[in-house]
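Once you scroll down, you'll see the structures, which are given as structure tokens.
Nothing in this text is a laboratory measurement; each read-out follows from the coordinates by a stated rule. Source: prediction; values computed, not measured. Cβ atoms are built from the backbone, for glycine too; each structure is taken alone.
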Structure I
Amino acid sequence: MDSKTLYAYSLELVKLLAFLLCPSESHTMDLPEGLIADLQVLQNFLISKDMSGSVKAIHKVCLVLLGHRVG
């Protein structure tokens, strides 16, 4: 994969994860309980700077998001 394409994809993933991890008083999200738990696990790994755990948690969150049916 071209490094510019990889960077662009990575940036979009970072934006999505930041959106999901940052609480907002202006809106709420109706997320599945399992995803909420997975995001909490990811947040804990990030806080503890556990990169191996963070990568695994990001992978799990991505798989849950890709497999989730909307509506």
Structure II
Amino acid sequence: MLMELLKQAREASGLTQKAICDKLGKPKNYLIKVERGERRLDVVEMFALCEAMVVDPFVILKEFASRKK
């Protein structure tokens, strides 16, 4: 569910997976695996991803927490 929110945020930002990977200096399949749930993110990576998308990570976490209730 968290990966779903991150994907939605990326799509809303208008950035492609490639653009995000380029900003992060990651291989092109990095974000594909994250969004498919094949790769987990640690907190530092999530914050870097949010920064690359210009999204507040706390908004994402708050939305995630509210959906878990």
Structure III
Amino acid sequence: MDKDRFVNDVEAAMILSVSPQTLRNYRHLGRGPAYSKRGRMVRYRVADLLSFMVAGRIDPEARREGQS
């Protein structure tokens, strides 16, 4: 997958396993992955989608180590 490629909201939603409406809601609320907009056209860079997923990563092992 080319990380510098731009995809539309339907493709971005498939990558994130959410609905396109969820992405629209994120944009409206000012949260979610970074995006580019030209007029009404919205595009997401694949690298930004992957970064968004990594930012929400929770490591259960790290939590256990911090409880010692």
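Summary table below
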| item | result |
| --- | --- |
| Which of I, II, III yields -21500 [helix-only ellipticity at 222 nm (-39500 (n - 2.57) for each DSSP H run of 4 or more, over all residues; to 500), calculated] | II |
| For relative contact order in percent (Cα under 8 Å, 6 or more apart) computed as 25, the structure of I, II, III it came from | I |
| For 2.7 (distance in nm of label points 7 Å out along Cα→Cβ at positions 30 and 54, calculated) the corresponding structure among I, II, III | III |
